[in-house]
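Right after this note come the structures.
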Structure P
Amino acid sequence: MDPFSIVFLVALGAHVAVQVWLARRHMSHVAAHRGVVPACFAEAVSADDHARAADYTVARQRLGIVETVFDACVLLWLTLGGGIAWIGRVAGSLVDGPIVQGTLLVLGVFAALALLSLPFSIYRTFALEQRFGFNRTTPAVFVTDQLKGWALGLVLGGLAAACVLWIMSSAGSRWWIVAWLAWMAFTLLITWAWPRVIAPLFNRFTPLEDQSLRTRIDALLDRCGFHAKSVFVMDGSRRSSHGNAYFTGLGREKRIVFFDTLLTTLTPPQVESVLAHELAHFKLKHVPQRLVVGALVSLAGFGLLGWLSREQWFYEALGVPAVSDAAALVLFVLVTPVFTWLASPLLAAWSRRHEYQADAFAADHADAQALAEALVRLYKDNASTLTPDPLYSAFYDSHPPPAARIERLRTFRSAPERRPAAA
């Protein structure tokens, strides 16, 4: 067996083993604390709600373990099992021209991944989420969403793949720099188009009609020196009872979007505090920081792909006997996560730092107590576990553990002049 094949198998095995081990740790920890509500939540979360959240977390982790093992098997089939090579032969028999064949290969691989993951999506929506009372998606909406998603993937993915493959074949040895620039332009285009063109294909967005809440929001935006073109309400309740809020758009075209489920759950002061937290990610430059880091990481990725695409061993070790730009692109996208997962704890810690900083900003510009109450309500309504395993949380969670976060917010409220520095 090729040495890199062995390295790949060892890395994949280690990745799967760590994921399963952490998931099982998390399940055991959550189950062990199922019967006792943490003290800081005792007044707001009942024992039944806490137990339900624990059961929901365990059920999701069990499904996640099955998915992890299944995805690893699919990856082995596509690579060492010859799946990519077979799809490439089929593409070659259907169309002519290296770029067209390569684009069809890329689309074929990701279409296979989408189809193979479909049973998990169906089970998650109509069994797991249904069992815990979250699902509101009808079969018709589910099918429509899938068809729209596949159509978008076909169009946007096909265009992106064809563009990169054309650059790889025509831009010389430094093609990866040109491809990176094209990728960044494509990313900015999608970011611009998402709220205007793409998101409305799946959800209905209506202007916020509650004038008193809009007045409160406008006052918060003025205090923070923030400009948002519009405030919309999204019909998230068509699919789920989970609530959320987010910003979207670029520059002065940013939009604020609230799930309708969020607005029916939280009071106006709580909505204001949640919005203040989200505003902080822009005002504290978290979003630009993440964009810059993402751009640098993608540049390094394209540079690595530029080198690997010229190495015969890269293809042969991963089950693709014939060298091609499309095979290099597909192999790189599929195999890179097997080696980069060790960065997960660092990225999670960085994100948690930003969340703590955003909480401190919200406490300065809104009401820390209202934010704490809103988070407790969202933890409860979304059946989020209040007792995550510490190691699992440190490895994966982009947000601080609930108890630590709430206790910190209550410190802000009780002694604002002695707020702890952002973690």
Structure Q
Amino acid sequence: MTASYTLTLAFAGFLLAGLALKLWLASRQIRHVARHRDAVPPAFAQTITAAAHQKAADYTITKARFGLLELAFGVAVLLGWTLLGGLDALNGWLLGWLGPGMLQQLALLAGFVLVSSIADLPFTLYQTFVIEERFGFNKTTWRLWLIDVVKATVLGALIGLPIAALILWLMGAAGSLWWLWAWGVWMGFNLVLLVVYPTFIAPLFNKFKPLEDETLKTRVTQLMQRCGFSAKGLFVMDGSKRSAHANAYFTGFGAAKRVVFYDTLLAKLSPGEVDAVLAHELGHFKHKHIVKRIGGVFAVSLIGFAALGWLSTQAWFYSGLGVQPNLAGPNDALALLLFMLAAPVFSFFISPLFAVFSRKHEFEADAYAVAQTSGHDLSTALLKLYEDNASTLTPDPVYVKFYYSHPPASERLARMTVGGAA
């Protein structure tokens, strides 16, 4: 059995196994949420209405069922790009039109992104203008959606194409260790983006105004000082122009860090609850979760680039995934795309490990918030956010273990109640 044939079988086998597992997990989630739809869990009976609980269940089930369609379509598209020869056909057509070289490789990357985006468009539109609209969350107009698409496309081209060109150049000019240089460039770019994004990119899509509520500003400033944390500013974002979902977050890196509150969040939470939510985010910094996650991304990316550096030199890597490499020119863009398509198929089965660490970090951040503010305020804030975002209170336990980056409400509140979040 050739290496090419072995890769084809392995890719198909992992893809089908992953599909079966995802279908099983989704069906468990749908059945479990539906089974508990009519009764609010006893722990929430005094705070969550039956109507809100049923809305969350219906929203979760609707999204899960729609996700099954997306999953099936995604698998079909992946097979179309790889084993059925779609990427090979696009590459061959561009070679015939442009000839081998940097222009053809960039055109291949851009063409892949364009076709993939068009294929995903119906799902994006249905999610926004049907599902989110049905449950009262969508505030986006067609005009605003189109403006966002144009901005994102132009920005993606202005930023993405030069970075892609630099990495492709390194693949061809930096010798056998090109992957190490490319990894350094990619990580440096991501670190710069953490600084640039909040100041220059995010304002292209949303308006950010300084927090004007002096009472709240004083409370928040005192909390941050008590926690030994400083930020460049406190801002309110007009999230309500796109969605009714509420959130708050830190953005930026180093001296560029800033605190951002959705206007929808400030409209729904009391000052004490805002303090508690902010303290939770501060807990992530206090426990160095952000640094740990960045370090994890660095490590995983290094392994990925090293693997790509080896695979890109193996003819069976291309032919085993349905592509015939170009013998008269570079295949670097092909290698990037094939690796990007194949890696998630094989890595899917270890994704629960990352979810475990993420949930642990959330418990630690909750514990810090309880210690710095009020456990009651944090619990009531979380319940309001769960209710306003229509997050189900009764997810399937197995589904949670596999997918959830945040613990379900019942586990978080139980930890707060006993003071045992750690």
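Each of the structures P, Q was assessed by mean count of other Cβ atoms within 10 Å over residues 98-105; the largest value belongs to P. Calculated for structures P, Q, Kirkwood radius over Cα pairs in Å, for residues 226-401 alone is largest in Q.
Taking distance in nm of label points 7 Å out along Cα→Cβ at positions 146 and 290 from the coordinates of each of P, Q, which one would give 3.8? If you can, show how the numbers build up before the last one.
Numbers: P: 3.0; Q: 3.8.
Here the read-out was taken from Q.
Every read-out reported here was derived from the displayed coordinates using simple, explicitly stated rules and does not represent laboratory data. Here the structure is a predicted model, which is why all the values come from computation and not from measurement. Cβ atoms are built from the backbone, for glycine too; each structure is taken alone.
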